[in-house]
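The following blocks contain the structures, represented as structure tokens.
What follows is calculated from the coordinates using simple rules that are stated; it is not laboratory data. These numbers were taken from a predicted model, which means no experiment stands behind them. Cβ atoms are built from the backbone, for glycine too; each structure is taken alone.
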Structure I
Amino acid sequence: MIPTATLPEIVLIFIVGLALAAALGRYMANVYQGGFSRWDPIAIPIERGLFALMGVDPKRAMGWREYLRGLLVTDAIAIGFVFLLLQDQHSLPWNSLNVPDMSWHLAFHTASAFGTNTDYQHYAPESQVSLFASLFGLQTLMFLSPATGLCTFVAFARGFARNDGKVGNYYSDLVRTFTRILIPLTVLGALAFILLGVPQTLTQAVAIAPLPFAGGGSEIIPLGPVAGWDSIEFLGTNGGGYFAANAAHPFQNPSASTNLVAILLMMAIPFGAPFAFARIVRRPGEVWPLIGTVLIVFLIGFGLFLFAAGSNTYLPASVDQGSGYFVGAESRFTISESALFQFTSVYSNTGATSMSLASLTPIAQTVLLFGMFLQATPGGDGIGFSMLLIYVVLAVFMGGLMVGRSPEYLGKKISMPQVKWAAAALLSHPFAILIPVAVTVVSGNVVPALGGYSPHGFTILLYEFTSEAANNGSGMAPIHDGTEFFNVVGALVMLAGRYFPILAMLAIAGSLSQQDSRPPGPGTLKTRTATFTVFLALFLIIVAGLLFLPVLALGPFSQIAAGG
């Protein structure tokens with residue numbers, strides 16, 4: 001049942017979040033178009049030094065293949081460095097807790113997770129990652145991975161805005177993303193968290209005397225630079241927690257105020273991207289069908305999630321659900337606040353958790369899965385909106401054919417090359433999910449991971465690989481996924497789910513950037529209309545349903561039919 005008493009505060013949070021996102025979108029467009037900003041006196045000298053150190057000319061535009069090479073090489077070096085670091089963290093400084101080295105397969109999974117903006121954690125951060133590895137390894141990737149997504153987004157946008165066959169300079173985009181967007185906003189977010197009581201210290205742990213009835217001795221309380229981690233975790237749609245409990249930990253998310261800041265940070269860049277795109281392509285009015293589509297799907301999904309996540313009839317009768325909170329929800333906040341955090345986290349592909357996803361009703365779990373199937377409402381930093389453009393390319397092509405109009409978008413003709421790449425990007429997602437699910441079942445790894453076969457167990461398995469393929473990072477327990485099989489397969493799924501769509505997006509951008517812009521004619525399909533907005537929203541929902549409805553029938557829908 002929807003908790004109507006607390007809905008006004010959710011409406012207010014959402015309005016504030018959209019207003020901030022719109023302002024940030026305009027700022028992002030200014031950054032990527034080389035405009036003036038208040039950060040220039042600080043940023044320009046730093047950027048010049050970095051370009052000189054890198055030996056690159058930031059003004060030299062690249063074709064899409066060169067842009068892609070720069071992106072892949074940078075990410076590969078960073079992921080490889082963290083992979084080696086995690087296997088040797090025991091001998092490195094800032095390891096007062098004597099954290100051991102990671103196994104090669106866990107290090108492979110962890111480095112791939114943080115390098116692909118997934119941050120799926122098959123380990124307990126408090127006991128398996130040193131402070132040095134957290135700061136210089138994982139947190140480095142927490143900045144690089146959203147920057148990679150934003151670079152992909154702006155290159156994709158330039159495909160519609162340029163006609164010289166170029167999509168920009170990757171190294172310039174990367175550095176400016178760091179100096180003008182991610183680092184300044186992360187600092188501001190960290191200051192907000194510090195003021196609201198989140199710890200920020202290089203002390204790795206403190207020993208305290210327990211309460212008298214605990215029998216004496218001392219208790220080790222893990223600490224660290226949690227506020228800074230929180231800020232880039234939510235702003236960068238990373239999602240990996242500094243603590244294993246993630247946003248349910250009282251140090252990481254201690255109050256309703258920090259919960260609010262986290263929601264606003266998760267909304268900022270994903271909801272700001274449509275506003276930035278419309279300015280980059282110099283058609284401000286085009287933002288409305290795009291943001292409208294996102295809002296239609298997001299708000300319908302959130303309403304369904306609130307309605308379905310209430311009293312769970314599939315839990316044992318011995319479980320007390322009389323407090324008004326659905327089982328597994330964060331009781332420190334209102335139901336709406338807790339639900340909005342979790343829903344925004346999954347639909348923005350952040351993946352941070354503050355509730356037990358396994359204790360939700362099957363319908364609520366399906367709603368969360370649907371957001372990861374789409375990856376575009378709003379999706380993660382940069383990549384989420386780029387995936388929405390993939391849907392737009394296909395929708396314009398199909399819509400134009402249906403009504404006998406020319407398949408054009410923003411003055412660029414949508415033809416076979418763009419449609420083939422868009423279809424490949426779209427179909428790569430179910431392949432990245434369904435193949436590993438099938439391999440896990442056939443290879444006999446279900447029983448050791450889940451203890452046996454059941455509809456609920458299949459939902460957990462489906463959620464695991466869907467989260468990894470969507471570069472989301474949220475997980476549904478209980479599953480024993482810290483094995484060599486799940487680490488290796490999961491890492492490969494995350495890498496494929498990340499970089500094949502990027503390849504397709506840049507290929508589309510490259511082909512579009514070679515076309516001259518055409519003025520709209522009488523046969524051009526109009527996209528700046530309410531009709532196209534509704535059509536695009538329905539197109540997303542129907543396509544995702546066609547791709548994933550059969551597998552849902554094996555998991556959450558079977559739970560409903562079986563009554564548990």
Structure II
Amino acid sequence: MTEERKYGDMELYRRLLLDSRTYWPHIAGLFFLGLLATPIALLTPIPLKIAIDNVIGSEPLPVLLDIILPANIGASADAMLVIVAVIFVAVGILTYAHALVVWILNTYTGEMLSREFRMKLFRHIQRLSLSYHDEKGSADSLYRIQYDATAIQNVAVNGVIPLFSAAVKIFIMLAVIALIDWQLALVTLIVCPILYFLINFSRHHLRDNWAHVKKIESSAMAVLSEVLGALRVVKAFGNEERESDRFGEHTSRAVRGQVKLAALNGSFDLFVGLTIAAGTATVLYIGVRHVQTDVITLGDLLVIMAYLTMLFTPLETISKQIATLQSAIASAERVYSLLDEQTDVNERSDAMPLQHAKGNIQFKNVSFAYSHNQKVLHDISFHVPEGTKVGILGTTGAGKSTLMSLLLRFYDPVKGQILLDGVDMRDCKLADLRNQFAIVLQEPVLFSSSIAENIAYARPDADENAIIAAAKAADAHDFIMQLPDGYDTVVGERGMRLSGGERQRISLSRAFLKDAPILIFDEPTSSVDTNTEGMIMEAMDKLMHGRTTFMIAHRLETLKNCDLWLHIEKGRLVSCSDQPPAAIRDDSVVYIA
């Protein structure tokens with residue numbers, strides 16, 4: 001697993017824009033609407049100028065109005081005042097209609113971009129190796145999907161478009177001011193290098209602090225997820241206050257980080273505001289002098305000051321937007337660090353399809369290590385003919401479950417081969433390969449949906465009759481029909497509304513429905529009572545008929561009907577025999593703990 005790498009700003013911007021290419025037409029539309037905002041903004045102070053220069057004063061009408069309006073209206077102050085009011089209302093309607101269209105398109109584009117990016121992350125996270133998830137935990141991935149993935153919206157829609165629109169607006173406003181008074185335009189330009197220095201100085205500090213805060217918030221979510229997932233244990237040991245304190249410690253660190261960020265942002269805003277205020281004061285001072293010396297009219301000065309406000313507003317927008325973007329850039333860095341994480345198990349480009357395996361399995365000198373210093377399997381070799389029931393024995397930590405994880409290609413061996421019907425598993429398509437297996441775990445995994453949906457998880461296109469037939473085969477139909485909503489009964493989170501035995505029989509129903517040629521049972525009866533175990537074993541016997549089966553158990557009695565026994569200790573195959581141990585032949589009950 002690689003360390004999280006650092007990315008340059010331009011690389012992140014490039015990748016985010018490439019990932020948003022499906023919605024480039026929408027972004028182009030937003031960009032056009034952003035450009036359209038500038039001429040609309042230029043219209044805003046025009047009614048005020050006409051009112052002062054042409055209604056109150058005696059200046060000639062603007063050329064366009066002089067052409068459009070009849071001569072008698074232009075000569076009447078009252079008529080011109082009505083015209084000014086109409087223009088003012090028309091500009092207001094145009095401004096708010098433009099804002100409404102921008103708002104709707106912005107919301108749609110931004111939310112769709114975030115959705116697509118989340119989907120991309122989710123698909124990638126599911127493909128990552130189990131070792132990655134074991135190390136990072138689920139909460140970190142959840143945080144990146146739910147919160148960091150919005151980086152694409154914050155950059156492509158809320159970041160880049162306002163920046164470009166603001167830049168165009170600045171250029172146009174400067175050009176207009178320069179046409180009226182070039183000296184005031186020159187004074188305005190002096191503000192730009194000062195703002196650039198402030199932006200460049202604050203950018204790196206803000207990004208580093210945002211990355212730190214997001215890491216803390218992710219760890220706080222990890223505590224929350226862990227505690228809620230183990231709430232019964234927390235309550236049983238009376239550790240509610242202790243866990244609250246632990247969560248509070250993480251959130252306090254996040255608060256301190258946010259306060260530091262607020263101080264940095266506030267300081268930056270203060271200096272930006274002082275710079276813009278100083279620029280505005282300078283332009284006002286020089287502008288008043290120019291009015292006094294008849295270089296420009298009072299109306300011109302009012303227009304310049306209005307445009308100056310519109311000019312400094314986008315300058316301020318650019319300054320603050322670049323600072324705000326550092327949060328999105330920090331999120332983008334975390335997202336691409338995850339997307340660039342390589343999977344341990346990859347499908348070869350020339351992988352072969354696999355329709356229905358016979359179930360002939362061979363391990364040839366297989367070794368495996370979770371890391372360079374943690375070798376857990378050593379040169380394992382055995383052969384399992386199709387239809388064989390295999391019992392796997394060994395103490396806790398001997399490597400039994402790891403062996404089955406290799407069989408399912410959750411991991412690939414670091415040495416040796418695993419053959420299915422004489423073909424290296426790495427040469428098969430992953431989805432096809434895993435479709436050959438049905439698995440029943442010690443702790444059944446159910447989803448917070450109906451019983452029917454949980455059974456059909458093995459085969460989503462199964463009809464009601466197939467689901468019921470699978471439940472009957474697993475001896476689950478009777479208890480399901482006694483539930484208030486039958487097969488529509490929602491089982492609750494992780495199936496906690498059902499007993500352990502009921503959950504296990506739902507899990508067995510799922511295996512029956514899948515009808516896979518190879519079965520894996522990992523301690524399927526270890527957490528149920530004797531009577532329930534008998535029913536489950538009876539259902540398992542029916543399911544195992546004619547299928548290659550691997551059954552892991554500590555209790556040898558559970559394995560007495562197997563055809564082949566593998567004994568694994570400390571990652572090594574101690575014995576591989578087709579003869580049952582003496583303890584089973586004598587009908588004794590032996591535990592390996």
Of the structures I, II, the one that 2.3 was derived from, the read-out being distance in nm of label points 7 Å out along Cα→Cβ at positions 198 and 470: I
A value of 14 was computed for relative contact order in percent (Cα under 8 Å, 6 or more apart); which of I, II is the source structure? II
Among the shown structures I, II, from which was the value 3.5 of distance in nm of label points 7 Å out along Cα→Cβ at positions 166 and 190 calculated? I
Which entry (I, II) yields the derived value 30.2 for Kirkwood radius over Cα pairs in Å: II
Re distance in nm of label points 7 Å out along Cα→Cβ at positions 358 and 382: value 2.1 computed from one entry in I, II; matching entry is structure II
